[in-house]
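Engineer: Take a look at the structures below.
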Structure P
Amino acid sequence: MDVCRWGFATAVGVVAGYASVLLANPRHFYTDDTESQYGPMWVMLGRHMHQGRFPALVPWEWMSGNYSMEEAGLYNPPQMLVDWFAPEFDNLALYVTIVKLIFSIIAALGVFRVCLAYGSRPPWATVAAVAFPLSGWFLFFDEASWATSLTGTAWMLHAWASAIRYTRSDSESRPWTRGPIPVFVFLYLAISVQYVFPAVEAALMIAAVAVGEVVYQRAWRPSLRLLAVAACAGLAGLETYLPGMLSSPVTWRGNERILNEDFLNVGWSESLNASLPSTVPAFTGWWGYVQPLPMVYIAWFLIPLLAFIDWSAMRRAWREHTGLAIFVLGFLMWTAGPGRIGPLRWPARVLPMLAVGLLVLVCVALSRYGSFSDWRRRGTAAAVLIGLLFVRSFCAAPHLVVRHLVATAAVAALTAALVWLARTRGITAACALAIVAMFPIAYDQVRVQSPTPMSYHFPEKRSDMQAAFPHFDGVTLQLADRALVPPADQSLAGAWGSLAFGNYAKNMHLNYVNAYTPIGYRTFSKLLCMGWDGSTCPAAFGAAFSTEPTTGRTYVDLMKVDRVVLQRAQYPDAGDQPAPPGWKWVDYPGHDRYIWVLEREDGPISTRDGFIADTRGVTTSPLDRDSVTSHIHVTSADGGQIVFARLAWPGYRVTLDGHDIGFHTIDGTFVAVNIPAGTDNGELIVSWRPPGWKIGIGTALLGLIGLGWLQWIHRRRSGGTNSDSDPEQFEPVTEPLAPALV
């Protein structure tokens with residue numbers, strides 16, 4: 001029951017932390033990639049699901065339509081549930097904040113379980129658990145912006161706890177919660193969020209636990225069983241990454257390799273900033289060399305309370321903590337580089353792993369080896385550590401010296417108060433202070449950075465967006481550059497009532513070529529010089545209306561674009577020039593401050609003839625069209641060609657009357673099919689499946705079979721009965737604990 005109470009306290013602490021952050025900035029969790037990528041994508045995916053479509057590919061969304069490769073989590077059940085409910089919420093900021101709160105609670109409970117698995121007492125486990133969602137990088141990036149990193153980390157932490165429990169379960173007591181199934185499930189959920197960092201971090205975590213348990217238990221079998229479960233989860237999750245791996249040659253990511261770049265490489269000395277709330281680290285990032293956000297901050301108590309650990313007692317039990325130490329050291333090494341390892345770039349992204357590892361390590365040590373009796377000598381050591389915090393933070397940002405001094409005094413006072421409470425009122429009171437002090441610190445850190453420097457300042461309510469934005473039917477291509485939108489115009493009354501960047505158009509159910517994508521189809525992006533947020537360069541206008549030589553059609557014709565929106569800031573004189581042949585300038589009153597609009601003289605073409613963009617020597621009769629498959633009757637006496645308004649993603653299959661006839665590409669971009677001579681009313685089927693989908697199904701079945709075998713072994717070894725023991729009871733401590741006030 002004590003564990004349950006502290007688990008509940010963990011959830012309450014996360015809610016209180018969120019409340020503190022929202023008091024400082026109500027939009028903190030609705031910023032940057034969340035407002036421009038994830039939130040609108042959830043709305044769009046949920047809308048397709050409501051319409052009975054599985055949105056693996058949406059061909060008319062040219063820039064980011066391949067959701068088997070985007071960070072969509074198509075095979076992750078909790079994420080699909082998030083997508084399902086997204087269209088029901090008008091206030092997108094409210095919805096994403098609720099979703100992130102839920103996953104932050106899940107993450108905190110994962111930290112809580114990891115601490116318990118390593119032998120921590122519940123109060124200190126709650127301290128670590130509440131502190132993690134309020135640590136610097138996790139709070140200002142993963143929770144505020146990168147939603148898939150948040151969700152993947154949440155599941156990975158539970159996989160970590162379950163992995164320890166699985167390897168340390170004794171032969172007399174094996175309830176199902178200690179078996180292979182929880183490890184498998186949580187690993188699969190971490191993998192299938194479709195964001196590579198949690199997957200790789202989970203793999204490194206499993207390796208650290210496996211090695212650590214060999215050292216601790218002096219036996220190989222528990223670790224081998226763990227590695228077998230992890231392999232089964234990897235096989236089940238392979239479907240998530242096979243499309244990206246097999247499609248990488250046509251994307252921006254096709255030529256990535258290991259590079260030693262210094263962007264977001266974090267020097268190890270930044271660890272000396274981990275407990276000073278005012279810290280702003282010094283390393284190369286988006287804002288130059290000194291970053292404005294407390295990226296390396298972890299928790300105010302982390303460094304000072306190192307002085308109150310009986311290190312000699314912990315050293316005697318070093319074997320038990322080997323896996324945890326390997327985890328911390330591994331991610332400490334990674335934070336310093338290399339800057340790019342294939343698709344893994346920006347080492348600072350693993351700062352949350354370093355934070356959670358240190359929080360678990362320190363709080364387990366305080367729980368099991370904490371000593372507050374010799375407070376004078378240890379207090380002096382704590383004062384020296386706090387002084388080092390000030391010196392390191394001052395060296396990074398001397399212009400904030402007053403703020404650093406105030407923060408140093410606050411940390412010193414809080415440390416003294418915690419030690420006094422531990423000595424006079426007990427560990428529970430001390431832990432309560434450690435937790436409560438986190439909330440005003442989080443409030444102040446967010447307040448100082450409010451509004452966040454990363455925000456697009458998109459509106460919060462989708463109904464407001466739809467009311468202000470032009471109702472553009474069909475497929476729209478926007479030629480604009482977000483860098484040309486000044487901060488003063490970043491509002492619904494300004495540019496966001498006329499221009500759409502990132503996935504903004506998805507909020508309004510509009511079909512835009514432009515979208516947010518970290519993947520990018522390379523030749524198409526080069527054609528329109530279109531970037532990850534849908535921005536284009538001035539040359540895009542000429543390229544879009546230029547003629548593709550083999551078909552004699554313009555690129556906007558081959559894309560079956562109905563409308564082209566030009567940003568006035570990028571094309572100030574465009575509306576004064578004659579419209580291209582077949583197009584006309586159209587006025588949209590109230591929007592002429594920001595955009596010029598070109599529309600086709602003969603009306604929209606995106607809904608005509610399905611996805612057929614051009615034919616030569618072929619007559620066609622479209623039978624059907626959906627988001628993936630086209631069924632067409634074709635006739636060609638002398639042979640001919642059909643060009644489709646589809647990007648040539650790997651995974652297409654073309655059959656004529658049941659026979660595979662293959663396809664080729666036009667300009668490395670468009671799907672094209674040669675029709676043989678003598679074809680008479682043949683049935684042409686153009687279908688697409690994520691490349692490697694059959695392999696993925698096969699490996700998933702192998703993973704499930706392997707899991708069943710491991711569960712059978714587990715049940716057999718446990719005698720087929722479940723124990724009535726507390727499922728969160730930590731393992732017996734084999735080394736004597738240092739004296740501590742509890």
Structure Q
Amino acid sequence: MSRQVLAEGPLTLSGGDYTVVGVVAVVALVALAVGYVLLKEVLAAGQGTPKMQEIAKAVQEGAAAYLNRQFRTLVFFVAIVFVLLFFLPADTVGERIGRSVFFIVGAIFSAAIGYLGMWLSTRANLRVAAAANEGEGGREKAMRVAFRTGGVVGMSTVGLGLLGASIVVLSFAGQAPKVLEGFGFGAALLAMFMRVGGGIFTKAADVGADLVGKVEQNIPEDDPRNAATIADNVGDNVGDCAGMAADLFESYSVTLVAALILGSVAFGAQGLLFPLIVPAIGVLTAVIGVYITKARPGENGLSAINRSFYISAVISAVLCTIAAFAYLPSTFGQLHGGLANTAGNPALVAAIAVIIGIVLAAIILWITGYYTGTENKPVQEVGKTSLTGAATVILSGISVGFESAVYTAVVIGAAVYGAFLLSGSVAVALFAVALAGTGLLTTVGVIVAMDTFGPVSDNAQGIAEMSGEVEGDGAKILTELDAVGNTTKAITKGIAIATAVLAATALFGSYVNAAGLDAAASQVQAAFAVFTPSTLVGLMVGAAVVFMFSGLAVNAVTRAAGAIVFEVRRQFRDNPGIMDGSVKPEYGKVVDICTRDSLRELATPGLLAVLAPIAVGFGLGVGPLAGYLAGAIATGTLMAVFLANSGGAWDNAKKLVEDGNHGGKGSDAHAATVIGDTVGDPFKDTAGPAINPLIKVMNLVSVLIAPAIVAFYAEGVNPAFRIAIALVAVVIIGAAIVVSKRRGTAIADTPADEAVSNGAGV
């Protein structure tokens with residue numbers, strides 16, 4: 001499809017084109033400036049009592065220590081990839097250098113967004129708790145502080161993503177697509193590690209705290225007597241704030257990368273620039289969305305947030321449509337690319353594609369909210385099953401996850417196919433899919449704000465409960481905001497999954513081009529046919545990798561949570577004064593366990609994501625690798641939605657019971673929903689969200705290595721070397737999995753008599 005265009009030589013940009021990119025870069029800087037203004041507003045809010053500040057400080061120190069150790073661990077991995085990128089094929093030395101350098105830039109930006117999300121959320125949680133305790137007007141102020149905290153991270157996400165892409169285009173012009181592959185890869189790789197590591201940390205602490213505190217000791221979730229409470233609050237920030245912020249940043253960056261690559265193929269220079277214009281419009285709508293979010297008296301907070309999202313989405317659709325018709329010509333013959341004979345109106349194609357992405361975001365918001373909101377039938381049904389025990393709670397939650405995955409996948413598939421049908425040219429159709437992704441990006445600023453709202457509200461309630469200094473209306477306000485936050489987190493996970501699928505599908509088109517497969521040919525090549533055994537094997541392996549990755553993530557939480565359970569039990573047993581408040585728990589020991597276990601689990605999922613495409617590509621060829629990517633995208637979509645929504649339903653079913661339904665706190669129904677929530681924790685906050693960067697990392701690795709695979713499969717080339725590469729990749733993956741399995745579970749590392757005395761044995 002694209003090789004005809006690329007044969008004309010590298011794209012060149014005119015003075016007017018550079019002006020457009022310069023304006024986009026300025027818009028990116030404006031986004032960062034708005035983020036700074038919001039930051040100052042959040043930090044100006046009151047900080048509550050000295051005891052609340054003491055608890056918040058412990059959370060701040062634990063979160064910062066974890067991320068600092070994580071970054072030190074990852075720097076070696078990043079350095080290795082930086083060097084390896086130099087050896088992959090490129091047209092010029094400048095492309096090689098730019099690709100590696102901007103790999104580092106993408107990784108740094110992703111890490112910076114994650115760190116900012118953690119740093120600010122650990123300061124905003126205290127201020128939200130203090131605002132809720134201020135009496136009249138406390139609800140509105142608390143919600144505003146929480147949402148504008150997310151606004152800071154959202155504006156920083158769109159600002160840095162847009163700025164990075166603009167700098168690449170300004171610096172490399174027609175070579176920008178190749179360099180952007182490195183930028184997107186760096187962002188995706190760091191996000192995956194932060195997602196996995198932060199997810200293991202937060203859910204190990206959360207599960208351990210719930211099982212010992214709520215179930216065994218029958219004390220509240222954030223009771224200060226529970227040694228895991230500080231680690232639980234730290235985990236919310238390093239997992240939900242830092243991890244999700246980095247995840248959404250890499251979604252933003254990778255979608256931009258795919259759109260710019262395919263745009264340069266389909267529309268020439270205008271296709272390279274229009275995908276920058278669309279998210280630049282998203283900056284404006286993000287500012288509007290953040291500032292208009294205000295709950296009316298008596299209105300549910302979720303309704304106010306959803307209203308702001310829909311208003312900003314409509315504004316985006318209108319402005320992007322205007323931009324398409326103002327910037328793009330009405331015929332393909334007027335474009336700078338090589339598709340002059342293509343029928344249709346490029347401005348109309350672009351406008352409809354962008355609108356498809358915006359509408360997709362709105363539909364996903366509704367579907368996810370329906371399946372995870374406390375006011376809707378699915379969660380209420382899960383709550384009712386608590387009357388018959390934990391088993392039925394788990395079964396009903398799994399059912400909700402399965403059902404929601406089907407509808408979400410169908411909607412995403414319809415959006416992808418609808419965008420693809422906009423043109424008879426495969427090159428243009430793939431670009432339309434990428435533009436749908438950029439349309440969805442126009443809502444990212446508000447989406448990040450929605451996501452950060454959740455853990456900030458959760459932490460605020462934790463600080464209030466641990467301090468014991470927020471009661472009455474203040475406590476009710478924080479409980480309401482926490483429930484709203486659970487739903488907004490689930491919604492943003494759903495939208496992040498949709499973004500991942502659109503980006504991965506667009507990158508799949510980039511892979512086809514990089515591999516030299518002409519998908520527009522009248523007869524599909526045999527290597528690309530699904531019924532070819534090698535391609536079918538590749539598809540099955542791609543699906544299997546998603547299952548293996550999810551299993552590794554959940555198992556890591558299981559091991560780490562087991563260690564937390566034994567540590568908290570030990571402290572209750574060895575220090576009886578903890579229960580009467582005369583002895584302070586050793587919070588630091590639990591934080592150390594979470595940090596150690598989460599960081600040691602990073603290597604295996606990372607190696608699987610990077611090396612599995614290498615093993616399939618060099619071992620089986622470009623066709624089977626295409627099948628591998630298709631299998632990973634399809635299975636990853638269903639798995640991610642299933643895990644996220646079942647976990648969200650279990651979490652809010654627990655909130656439903658804690659609000660006084662079905663017996664309320666301390667009842668058997670409550671204990672059943674706590675068990676369901678602990679099962680759902682690694683589903684929704686570890687394995688599920690980590691699949692998003694996983695499928696994009698695998699797609700980007702495939703795009704990067706495709707030219708090398710083609711070279712090795714060329715006629716007359718000795719296959720021994722490529723087979724050796726594949727075998728080495730398989731051996732490393734196998735060894736990493738074996739090492740991970742040998743770590744065992746917490747109970748396996750505990751003396752038998754201690755395990756039995758603590759209730760772990762029979």
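Engineer: For which of the structures P, Q does the calculation of helix-only ellipticity at 222 nm (-39500 (n - 2.57) for each DSSP H run of 4 or more, over all residues; to 500) return -27500? Mind showing how you got there, number by number?
Structural biologist: On the way: P: -14000; Q: -27500.
Only one of P, Q returns -27500 for helix-only ellipticity at 222 nm (-39500 (n - 2.57) for each DSSP H run of 4 or more, over all residues; to 500), namely Q.
Engineer: Work out which structure the value 7.6 belongs to, where mean projected area of the Cα convex hull in nm², for residues 111-206 alone was derived from one of P, Q.
Structural biologist: Numbers: P: 6.2; Q: 7.6.
Source structure for this number: Q.
Engineer: Ranked by distance in nm of label points 7 Å out along Cα→Cβ at positions 215 and 319, which of P, Q sits at the highest value? Walk me through the numbers before you get to the answer.
Structural biologist: On the way: P: 1.2; Q: 4.9.
Greatest value across P, Q: structure Q.
Engineer: Further question: Tell me which of P, Q gives 26 when you compute percent of Cα pairs over 47 Å apart. Display every interim value, and only then the final one.
Structural biologist: Numbers: P: 26; Q: 16.
Matching structure: P.
Engineer: Work out the source of 0.55 here, i.e. which of P, Q gives that when FRET efficiency 1/(1 + (r/R0)^6) of positions 47 and 103 (r between Cβ atoms, R0 = 41 Å, to 0.05) is computed. Present the calculation step by step, with values, prior to reporting the outcome.
Structural biologist: On the way: P: 1.00; Q: 0.55.
It must be structure Q, since only it matches.
Engineer: Also, quick follow-up: Work out the source of 2.4 here, i.e. which of P, Q gives that when distance in nm of label points 7 Å out along Cα→Cβ at positions 335 and 511 is computed. Spell out each step's value before the answer.
Structural biologist: Working: P: 4.8; Q: 2.4.
Computed on structure Q.
Just so you know, all these numbers are worked out from the coordinates, no wet-lab data involved. The structure displayed is predicted, hence computed values, not measured ones. Cβ atoms are built from the backbone, for glycine too; each structure is taken alone.
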